[in-house]
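The next part holds the structures, each set out as structure tokens.
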Structure 1
Amino acid sequence: MENSNKHKLLASIAVIISIAITTLMDLNGLGPFSAFPLILISLVFYFFNKPNKSELGLKWGKGSGYLIAFLYPITITVLTIILALTVFGETINLSSDNKVYINLIAGTLIGPIMVLLTEEGFFRGWLWATLKKAGFNDHRILIITTIAFTIWHISAVTTGGSYGLPIHQVPVYLINVVLMGLVWGHLRASAKSVIVPTVCHSTWNAVIYGFFGFGEKVGALGFQQTAILGPEVGYLGIILNGLFYLFLRKHWPIDQKQKSNSK
């Protein structure tokens with residue numbers, strides 16, 4: 001029990017520190033770099049409990065997980081485009097800004113490394129391993145890490161930075177973050193690998209941000225109704241992300257045999 005409490009305390013302190021540092025950076029206009037401290041936090045706290053590679057999820061995992069990792073952002077993209085054109089009266093106006101396409105390519109190539117070192121490496125890497133050491137099963141860890149992941153994202157859209165949103169749109173964004181966190185956490189638990197959700201997360205960032213934009217910014221497709229159509233910031237995103245998570249739970253469930261060791 002004493003060892004379990006140690007890991008719970010480590011997890012709590014690390015999450016609080018990560019949220020505090022990121023919030024301070026967002027408040028001071030450093031939003032684009034606010035994920036980088038997660039690298040140092042993960043390294044520092046690693047030396048307090050030293051989870052092994054398997055506990056951290058540093059293995060390839062089930063091959064079918066990668067199919068789902070790519071299927072998620074691609075499915076959301078295709079369905080959003082179809083609905084935007086047929087229901088919401090949007091037209092595709094491809095951006096003439098080459099920077100958009102350069103960022104999309106760079107995000108695809110470099111994204112997996114950066115996401116693994118930062119968000120996935122912390123939330124579904126070290127934090128996941130530490131909560132496992134604390135005696136929680138994957139179902140409870142999925143909920144805890146998703147809550148921490150969501151709170152960590154609040155400052156990005158509320159502190160007036162480049163990713164800021166109108167206050168009425170913030171709850172929509174946070175619901176989408178919860179759903180995305182559940183999808184990536186579910187992949188982590190099902191594949192027994194942090195690399196699978198890393199591929200999914202980085203592909204999401206490259207494709208969704210590139211085509212649909214982030215915050216109130218318009219993406220390469222030129223869709224203007226971001227508050228409705230944005231897969232990460234819009235109402236349609238809540239529906240599509242929620243449906244995909246339900247699909248994932250039904251067709252690729254977490255191992256039901258796992259038991260919690262906590263009292």
Structure 2
Amino acid sequence: MARIIVVTSGKGGVGKTTVCANLGLNLARKNYRVCVVDMDIGLNNLDVVLGMENRVIYSMQDVLDGKCRLRQALVQDNTYPLLYLLSSGNVAKNLTIRPEYIKAVINDLKAMFDYILIDCPAGIDAGFNRAVICAEEAIVVTTPHLSSIRDADKVVTILSSYNLSSIKFVVNRARGDLIVDKLMLNVYDISKTLHIEFGGVIPEDDYICIGQIKDSNRLDYKLPCNRAFLILSDNIETGSKKLFDCTYKYKGVIGSVRKFFKRKM
């Protein structure tokens with residue numbers, strides 16, 4: 001039976017969908033059957049991040065309306081055939097979908113996959129409840145900024161009221177140069193604030209952007225961002241607590257030079 005993990009955040013714009021997509025890609029590369037489910041109804045873009053937007057024919061709404069079978073709505077990734085996408089609809093009537101209907105669809109997916117990753121809408125409204133009520137575990141994505149951490153803390157408090165076996169956080173867009181100079185919080189500071197375990201840390205990287213992971217070399221582990229996502233997938237898979245070091249390039253004399261030029265960019 002699948003592990004069902006919801007990927008959520010306290011606010012939009014922290015990279016939640018990118019984290020969900022890259023985690024799914026890395027788990028599929030490890031030969032796990034993975035389904036990523038876009039639950040950001042009305043504002044869905046997980047298909048765009050994965051480069052599948054032109055291949056989506058049916059959505060979850062079509063499944064619920066009886067227009068297609070569940071398997072027909074699943075879109076298989078061209079590069080990693082163990083990765084599938086279930087897109088949400090994007091019309092207004094989706095806002096009235098009842099949580100128990102969504103949960104029934106997720107339960108049907110459980111026998112087909114090893115991992116089900118649910119991309120949750122930002123915030124804590126009805127869409128949040130629809131996504132979280134289907135899950136058994138949660139990943140809270142935040143950035144190392146006080147406003148984002150405060151919002152993540154509120155989400156963690158709400159998640160604690162659900163029957164989840166695990167809640168972890170992922171720090172996205174961490175800047176090693178600022179962490180070295182103590183101008184940005186590190187993962188341990190954030191862990192003390194949120195009072196939950198960290199799942200991983202993802203560096204700020206020019207390669208992380210919508211559309212980047214469409215590339216054929218999207219899992220080129222020479223790239224720091226991809227190494228960080230690999231470590232995140234290891235932590236989720238095995239329960240390990242490895243940490244990608246965002247600061248390694250900014251230590252010592254050479255690191256000081258790098259910091260100088262990065263600040264000037």
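What follows is calculated from the coordinates using simple rules that are stated; it is not laboratory data. Computed from a predicted model, the values in this text were never measured in an experiment.
Given -0.70, -0.82, -0.90 as the derived value for log10 I(q)/I(0) by the Debye sum over Cα atoms at q = 0.17, 0.21, 0.29 Å⁻¹, for residues 31-70 alone, which of the supplied structures 1, 2 does it correspond to? Intermediate values should be presented prior to the final figure.
Details: 1: -0.70, -0.82, -0.90; 2: -0.52, -0.78, -1.14.
It traces back to 1.
Upon calculation of Cα extents along the principal axes in Å, for residues 63-102 alone from the atomic coordinates, which of the structures 1, 2 produces 37, 30, 6? Label of the source structure: 1.
Comparing relative contact order in percent (Cα under 8 Å, 6 or more apart) across structures 1, 2, which is largest? Intermediate values should be presented prior to the final figure.
Details: 1: 29; 2: 23.
Top value of relative contact order in percent (Cα under 8 Å, 6 or more apart), among 1, 2, belongs to structure 1.
Structures 1, 2 were shown, and helix-only ellipticity at 222 nm (-39500 (n - 2.57) for each DSSP H run of 4 or more, over all residues; to 500) at -11000 was computed from 2. For which of the structures 1, 2 does the calculation of Cα Rg over 2.2 N^0.38 Å, for residues 175-230 alone return 1.33? It was calculated from structure 2.
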